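So, here come the structures, one by one.
Every number here is computed from the coordinates shown, using simple stated rules; none is lab data. Only a predicted model underlies this, so the values are computations on that prediction, with no experimental measurement involved.
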Structure I
Amino acid sequence: MIVKDAVCPFCGCLCDDIEVEVEEGRVVAVTNACELGTKKFTGEKRLKNPIL
């Protein structure tokens with residue numbers, strides 16, 4: 001599944017044209033994000049469940 005127009009909340013720019021490809025509940029690819037955004041979406045230590 002590809003999620004289009006995802007918003008990247010990791011810096012103040014709030015880029016909103018990011019595409020995130022998800023397979024079996026895991027992020028496998030990120031398009032249109034900077035290096036920081038890509039690392040945050042795909043990193044091993046990212047939050048995988050809501051904390052609220």
Structure II
Amino acid sequence: MSERIGILTGGGDCPGLNAVIRAVVKSASKRGWETVGIQNGFDGLLDPIRCR
């Protein structure tokens with residue numbers, strides 16, 4: 001079974017957000033999971049433009 005995690009940010013300033021995203025990607029990678037960045041915030045969920 002393949003696992004996939006989507007990462008979405010809602011915009012605005014958030015101290016430490018890059019560190020959190022990095023930790024999620026590294027942890028998922030160690031487990032063999034795929035991470036997907038969702039572009040354009042919540043609008044990106046409705047129009048799925050994804051970057052890997």
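Supply the structure label, taken from I, II, corresponding to relative contact order in percent (Cα under 8 Å, 6 or more apart) with the calculated value 43. Let's see the in-between values first.
Working: I: 26; II: 43.
Derived from the structure labelled II.
Determine which structure produced the value -4000 for helix-only ellipticity at 222 nm (-39500 (n - 2.57) for each DSSP H run of 4 or more, over all residues; to 500), calculated from the coordinates; the candidates are I, II. Walk me through the intermediate numbers first.
On the way: I: -4000; II: -10000.
This value belongs to structure I.
Here log10 I(q)/I(0) by the Debye sum over Cα atoms at q = 0.26, 0.29, 0.31 Å⁻¹ was calculated and came to -1.05, -1.14, -1.18; which of the structures I, II was it taken from? Write down the numbers at each step before the final one.
Working: I: -1.11, -1.28, -1.35; II: -1.05, -1.14, -1.18.
Corresponding structure: II.
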